[in-house]
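Dropping the structures in below, format is structure tokens.
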Structure P
Amino acid sequence: MKISIAIPVYNSEDLISECLDSLVNQTMPKEDYEIICVDDKSTDSSLDILNQYKQKYENIVVVERTENSGGPGAPRNDAIKIAKGEYILFVDSDDYLGSEALLRWYNFSKENQSDITLGKLKGVNGRGVPQSMFKETNPDVDLVDSRIIFSLGPTKLYRTSLLKENNIIFPTHIKAAEDQVFTMKAYLKAKKISVLADYDYYYAVKRDGDHMSAAYVSPDNFYEAMEDIIRAIRASDLEEDRKIKLMAVFLNRHFDFSRTKNIMIKIKKEEERAEWFKYLSSFIRVVPEEVDQFVLPHIKLRLLFIRNNDVQGLTQYEREEQDIIKFCTVHNGNLIARYPSLERYPVSEELLQVNYKNKLEHHLQNIEFRDRSLSIEGTIKHKLVNDETNNNQSLTGVFVHRHTKAEKYILPVSFENSTFAFECKFDELASAEEDLGVWDFFIESSIDGYKLRGRIGNKRVPYKYSTKTMYLGHNAFFVFSARPYFTMNYDNLSIDIKKHAYTEAELCYQAETKDLSFIFKDKQICLPSHSKIVVHTDQSEILLPVKSFNLEPNSTKLTVNVQSLLEQLAHVKKKQRLIEFAINTSQNKIFAKEDNQVIILDKKNAEQSFMLFFRKTVEVQYKLTTSKSKFYFQY
């Protein structure tokens, strides 16, 4: 057996079917996994539904508890005891898996000999899930230096022997955060922890009604679990310095992503606030003081209040932090938050630096192709700086080559009251061979020596062009296309520079005006003003000014008048001549999409000699024909 799936079930009649359907329809063969459903004495029809699935699917096991345990921990422990799989996966009854999850999860874990594998989580219906550790797949993640401590839920693939041999079970004496205790103990015993980020493995669903993470828990119960985690770290086989750093990472997570976050201002009643502070202080006393130096600055300040038993100070600090912009100033190239609550403590200015909490708030109001450039207009300001100080900022646009990390800088055309306009000149961005590739756009903002650079684009008005719209230009070396687009994961603005050899077009001709149109389907092509069509013959090049240029939703129409072409080719003695069309330079060819197309460009009467002295007037047709993506001028 490869995988055992453990599902604690309690009054899940409206949810369990979706979960089980996702499990029985996996791409992994059914004989390779079992589904252990532990009913925790449900009072609805959950057990009946489980038994119906059991009758239909041989790999489903139903365990009936004789009394309700009050939480998912005991049912999960029941599943661990009877699990036959090499690995065990914990799934909540209101969640579900991607159809390929088990097969991908197992094969990767087996190949890399992983003890624990985190599969990428996907939140559904607004459910928040940890994301920072899923930027890339990593077969061997460091417990201390990575972000996996920010994922302490049990919904992972564990080697079953890791749990059984080390007696790692869910604590049942606590009813809050018991999954964090379990996961941390498993992390500490694992020899190899992996992250899989190539697929949406686990779908965590936000349902109507109460969720366990939002339900009330008593402070003594909650902080007992936190103390258990600290004790587990201190008792682990890690080196002492790594224990200290791991506890610091855990405290960063705890204060920013648990019930403790802003706990003093969330609780309105003073008596209740005092009770939570008492147990929070008890928890922090278990944490060695040398941990304090490794936590984030705002966590370090919280610990200062807690270790000094200053409940009023912590409450005031949390309130001030909510209104941090009132207390921020720029000093010596840094953002400093001078909180009144800290006036009676000897705190260094370094500890008051809040650079890491600041970010650029931006919005793109217009992105538009101009003559030879891309106009980028919008607003930008520093989140932690008031409007008056924000008016002192200066901007620089920065394009960073994604591969070489080379940088190109542009100054704003205008910038006033946080409103900017940049003109990105394509010919300067693509000036040499090494410029080929993707350029990511940043804006660097400076205020009195303090600088912050941020990616731009994910907050914007709707982009008016298609994803294929590009500028077509040329430098001294090659023809290039410049295509702005928004990145897949973070939706920020980038420009892709590529060599451009040819463009396929459909041809359309208006005989009355002698206008020849090149229609580029499925492409929006922007050209510099005064562009020309180059007609290349074996003897010369003829330049035809572009008469009109129209961008349509899914195509581009470029029109020229061929009268001058006819005049210059009329004297040609050959009845058929190969010609080539290009835009602005003969290095860039236009190919015809349609083969064997014939366009009558003009008709004229001409005298021709027949049988010595006899002459006859005949009609001569000047034709443009296509054959295998080549053009022929003939008469």
Structure Q
Amino acid sequence: MSVRHHLTAGAALAIFLAAPALAAAPAKPVPSPATGLTDPRSLVSLVNPQAGPVAAADLYFSRGGLDAIWTADGKAAIVSTNLTGRFNLWRVEADGSWPVQLTQSDDRQSGLAASPDGKWIVFQADTGGDEMYDLYAVPVGGGPVINLTNTPDISETTARFSPDGATLAFAAKRKADAGSNIAVMGWADHKVRLLTQEAQPEFSWAPVGWVAGGLIANRGNLGSTLMGVWRVSLDGGAPAPVTSVKTKAVIAATAVSADGKTLAITSNEATGQNHAGVLDLATGASRWLKPTPWDQTSGDFTPDGKSLAVIDNADGRQSVSLVDVATGAVRGLGLPDGYTDQASEISFTADGRMLLSHEASNSPFDYWVADTRAGTAKPLTHLGLASLDPARLPSAQIVHYASQDGTVISAVMTVPFNLKRDGTAPAVVIPHGGPTGQTQDRFSRGAIALASRGYVVIQPNVRGSTGYGMAFQMANHKDLGGMDLTDEVYATRFLTATGYVNPKKIGITGGSYGGFMTLMAIGRTPDVWAAAVSQYGIINWFEMMKHEDAALQQYQRSLIGDPVTDKAVYEASSPMTYIRQAKAPLLVLQGENDIRVPVGQAREVVATLKSVGATVDAHYYPAEGHGFVKRENQIDAMQRLIAWLDKYLKDQ
């Protein structure tokens, strides 16, 4: 873990401006399960006469999904998908019928809960990406939408019906607060009352499921480094801990068995890596599944409680399997490789059918149904365009390279078809968001758009990423844009070593923390990059702290400390400290209603670069928040990104 110095702001600034382009390496490599290095010359560009550029419109007319849930009788699934260019709710019969639209809105709708009587679907929606959610209800058969909460200054999410349908539990977050509390609503009268009153501003509550007399909930800090499981009483009594943590670790519940006796749990307490298990509520005893070096989380129980869904994230490829609770025997669900997940927290029908989502680097997103008794699986939806034939799209592979200090970095890499190994191809590095996030083997529209146009694309999981253990995840704390940026720079060396890439034609683009990394890269390592596109990226942590949501302020403190006592860290970790040194032409794309990276961040970077005569352009999207969810804006942003990179990486 890199060290940040206790220096005055001025001294820190002087040191960093005088320092070499790359950060000084720590003494030891950061440990992670990723072992073995990839020979860059082993990567091959396959010949495919059918390959060609994929239109940006095709990528976004291939729809996505935010959430899905079975109706109470299991005869249909309610899915949130953007068939119309907006993420609204649609009903799809279990046999895969033509979807029927239930709701219509310009705003995204997700967080689904089905009433036990089979009559209602509850969902959450915000306004223009402002992340202040209300809860709504719509009849399963269609009809008027009812706003259940209608609270502009309180965000309500994560709805959970009680087994008798009389009560709805959810997380409630006041706009001024960082964390959420547990609230319940009487379904008959819609009256709301709080069950928790969190006193520590850095902690937040989330409901999991119902047990006799109340709820099981998770309580954790906003830095995702400390979490425990609690029982919350309906009668107003104080919450009681179900788990205890001796060290700073995470123990979280993901489901309650149908009989209310057993919890599905996930913890990183033993090794720093997430592992799945079950907890007996009567005794408090836990049993853990067979350990794996990779990230493993618990999911939902089968209706009979005899098996548990387990999600394994093995180096960026994610699968779902069923584990027999008594014997530990594992059964696969028959889905292809790539990225598979539960479609929602509650994913089984009474007869054992499981609702899943699946995608891969060359296969668009769809909902699938796995028949857990027959051991078969098939798509429920067909959301991709026919033009996106996997046979014509390059597939990604997982590669490993060593960073400056020997830390092994895992990355998702896409090599275009029909390249010559002559060192002339352009390339793009795509840092992920977070920083507590991970690029996985999913359908990346950016990677497909660029690789289909001849760009070699690499998406590194640098230190700070999830999926490789807590030590790796925390290795960039108080060092944002330091050694994690070095990891990104070493990705360019790996690209060049393949023999395909021209080192003078490498660009960088990313969103959120990926946008921050893009800005940090062109400022701190200006000679590495030939073009850049920052999408809602952070330029100034001081200004972020002043204007962002309270929850994000707490998250920011967990990453880089306090802006007063850790002022030197803030200076060293802000792209504003270095951005005047940038040489790469920069395009900025930003939503005007972004509460995570406020629009002022984008305007600040543009104004600063213009003041020093740098090449910079920007486009702002009204009624969009953190990331673009309206189809016309998604297409426009992708077209602008492609045109910018083509201009400066291909036409020079």
Structure R
Amino acid sequence: MSQQQNSHASSPAPAPSAPLRQLIRSDQLMALRQTVLLSMPVNMLLGLISTVVAWRSDKLAIALVWLTCSGLVNIARVLACRIPVQRLAAALPFLRERHSHRTDADSVTELNLRLHALLALLSGIVWAGVPLLCEGYTAPETLFYLTCVCGITAGAVTHGFAFARIPICFITPPLLSIIFCLATIDTSTTRVALAAAVLLYLAALIRGAKVSEGLVSHASALKNEATAANQALEVAHQDLHRFAQKMQYQAEHDLLTGLLGRAGFMEAAPRMVARQEYALCMMFLDLDGFKVINDAYGHEAGDQVLIEVARRLRASLPEGATLARLGGDEFVILYALAPQAEPPEQLARRLIAAIRQPFARLAHRHIGLSLGITVTCSHDINEMLVCSDAAMYQAKRRGRNQFCVFNDALNAHLQMKRDVERDLADALAQRQLEVWFQPIIQHDGHTLDGFEALLRWRHPRHGPIAPPDLIEIAALAGLSEELLRFIVGEVGTMIGFLQARGRPDLRVSMNISPREMERILVDELVAEMLRSQQLPAQMLEIEITEETALDLQAASQSLVALAMLGVSIAIDDFGVGYSSLGFLRQMRVSRVKIDRSFVTGLTEQTENQALVAAVLQLSGSFGFQVVAEGVESAEDLHTLQALQCHAMQGYYFAQPMPAAQARQMVNAPARA
């Protein structure tokens, strides 16, 4: 085991990579240039002293020649350390050819190292000529010269620790000359032993130089690896910082239009609000007809429209305004109403005009813009969004290209919705809601044909709540399914009563909103009620608005399943939407209810009479009945009877009534 460990410990380190080797060589060159400059004064001083000693020994001529050679070499070595490495390498054509296969940086370093080694060798050869000054180390001055040569060689190794080749080139010629002179000129035992000692000294210096270089190389490698690691960490940190900035930008901005997104707006708006001392205006913008663009031209065209809309809005905004895209085709604008600021109504008209301009990719189509405006001194961004959103929906109800300013009436309606949303769950749990029933009368004007179920709730603070508001609020509160289950249960109870009274000819209809049709499995819920109460499906009728009928994809699956059960399907508010005749046939619609706007005052409206007559004519071909809603006078009744309308409902016959009163109406004898 110990042998394996020792073998592993003594195994050579892996060779450094080429880039790391180049960095080590560069460090060695820089250290070498500094240490050579440090050693030159000593070299020159020893040379001068040696010359003086030789002069005293009557060898001045030889000493001057030797000193001149030494001085020239030393000057060359100093210049080699002073001249920039790039210029020095360029001036060495005789060395450059041997390194032509290296990279530029690698070649420059190696050329400089090679030059320094050559100059060190020349300097060593000069010092190898010291025997000429002392008659081959036999003169009385031999001890001085031996001391000088051994001292300068030891100093060369000490100063040349970074690159072993330099001190080795310098020390080898003079020490070999000593060994040669001691071993050949006078072969006494002492001189031979001294020659052996010098040889051992040479070997020790060479080994020391190589060990020093190895330590320097290792330290350089560690330093450069640490530097490289630190640089890599710095690069990684910079990359991470750029990535974080990119992620933050993407989180805060809409990538399609380049505007702030919802998250970015919710972060930027409070900062803007905190700096303002004036009232603030928020505009909630929604495009009119954008869904049709997506459906007709594709999402790519829709994206181009959004990009162009964003550009037009940005170009129309006052200075300092914040514009964001909240999602889909919804945008929001926030700006301060400083004394010189543009009035909100004027800006709204200008924005609508900008969006109404034709779009290049939409032939013969125009996009509209609905705006909701709220002006407030409040700093609550969420409250401002809610208010401006409510105003925007009010503008949409007025038609395309309209704007609406949030006012007291909208505020009261908004407060009502909040209170109802807060109280609805408890009201359902305590069965405070009711389902009332309005009779549907046959053509003769007095025979009962069935009932329409209508949701009713009298809120403790706001009084009666309109059914559409209840449906919308239930969806916001996540209570749509619970509310629908309540209505279906009450309708089932009425159907059970009618069945028990032997009136299977009567139907009870109930409305399903587009929101419920989209989010709830209506067919499964109805099937469960019919199965649990053992009721005939033919006594139930589901009314859907034309708005629901337009979205075939969302409605058809549930409606087909209901029709398969035997439930009747009716189209409510017919005439105000765009129901296709193909849909009426596809869904096997059993009844169409003409909207009250075409029925009330029918006797005096010849155009409405023509529409009712046309629908009645179609009913024969498509096999559906027609119910006229909103009958409020005997004149309207007589006109409808003259047109052979199948059934009618309205205040002329009866208003919606509680379930108990509706049961009494069923029990009452029919009028002749």
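Values quoted throughout were computed directly from the atomic coordinates according to the rules given, and no laboratory measurement underlies them. Given the structure is predicted, the values throughout are model-derived calculations rather than measurements. Cβ atoms are built from the backbone, for glycine too; each structure is taken alone.
For Rg/Rh (Cα atoms, Kirkwood Rh), find whichever of P, Q, R sits highest and give me its label.
Ranking P, Q, R on Rg/Rh (Cα atoms, Kirkwood Rh), first place is R.
Taking -20000 as the value of helix-only ellipticity at 222 nm (-39500 (n - 2.57) for each DSSP H run of 4 or more, over all residues; to 500) derived from one of the structures shown (P, Q, R), identify that structure.
Numbers: P: -7000; Q: -4500; R: -20000.
The value was obtained from structure R.
Taking 2.11 as the value of Cα Rg over 2.2 N^0.38 Å, for residues 50-337 alone derived from one of the structures shown (P, Q, R), identify that structure. Don't skip to the answer; put the middle values down first.
On the way: P: 1.09; Q: 1.04; R: 2.11.
Only one of P, Q, R returns 2.11 for Cα Rg over 2.2 N^0.38 Å, for residues 50-337 alone, namely R.
Still on this structure: Distance in nm of label points 7 Å out along Cα→Cβ at positions 58 and 146 was computed and gave 2.5; which structure, P, Q, R, did it come from?
Details: P: 3.7; Q: 4.6; R: 2.5.
Computed on structure R.
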